[in-house]
Structure I
Amino acid sequence: MNTAATGLAGIALRGRCPRCGRGALFEGLLTVRDRCAVCDLDLRACDTGDGAAFAVMLVLGAILVVLAFWVEFHFNPPLWVHVLLWPAIAFPAAIWMLRVLKAALVAQQFRFRSTGLDQ
């Protein structure tokens, strides 16, 4: 099964190997594995850099600021509500978005052979 068969969105959302679509892409929370356990694809050459982190900061930051203003002006909660609410939303959302975007970047690198993946 290749990236074209499984689709970029499916691979990114599930965090799977870009070649076979079955092996786990991540070792731990955000660390890309050295090799796929199923198809033995060498993933050491992939380098997503800071692209995913930059995109998450821009997109999630904008969303959270808009939501914080909306909550403040519609409900006028005390400050402690903001202190508890926004980190509880921001951290899980940021980690999820980082995993998805990082997997998408690895899959794009594999698809377009922009690194030494699968050579």
Structure II
Amino acid sequence: MSLIDFANETASESPAPGGGSVSAYVGALGISLATMVANLSSHKKGWDDRWKEFSGWADKGQVIKKNLIALVDEDTRAFNQIMNAFGLTKRAQMQRKRIVPMLFKRLQKMQLKFP
């Protein structure tokens, strides 16, 4: 999905993507800027002795960015599953009582993995 499509979908009546997905994407943009600074700094004249340090930060930034981008879609999928569970028919009340707590546990386990 393009950035324009993502913004339009977020602004629509659709409940997803929502706050979790948008937050993950904003985090990805933030770490992308930090990674850019690390990359630029690693090649800055006079900082040759710090090349490995800045390169290390740039590598960590790429990993964090990748994880945050994955969380954009994961949050939307998890939210949609919860909404589907709440939409179960009355006949499926017992199933709902089993599924909803399981989905909330899954959401709680979603986390950013730092390098």
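Every read-out reported here was derived from the displayed coordinates using simple, explicitly stated rules and does not represent laboratory data. Keep in mind the model is a prediction, meaning the values are calculated, not measured. Cβ atoms are built from the backbone, for glycine too; each structure is taken alone.
Starting from the value 0.65: which structure in I, II was FRET efficiency 1/(1 + (r/R0)^6) of positions 48 and 64 (r between Cβ atoms, R0 = 25 Å, to 0.05) calculated from? All intermediate terms of the calculation are to be shown ahead of the outcome.
Working: I: 0.65; II: 0.45.
Label of the originating structure: I.
So helix-only ellipticity at 222 nm (-39500 (n - 2.57) for each DSSP H run of 4 or more, over all residues; to 500), computed for just one structure, reads -20000; which one of I, II is that? The structure behind it is I. Relative contact order in percent (Cα under 8 Å, 6 or more apart) was computed and gave 28; which structure, I, II, did it come from? Answer for the origin of the read-out: II.
When FRET efficiency 1/(1 + (r/R0)^6) of positions 16 and 40 (r between Cβ atoms, R0 = 35 Å, to 0.05) is calculated for each of structures I, II, structure I comes out greatest.
Work out which structure the value 8.1 belongs to, where mean projected area of the Cα convex hull in nm² was derived from one of I, II. Comparing all candidates, it corresponds to I.
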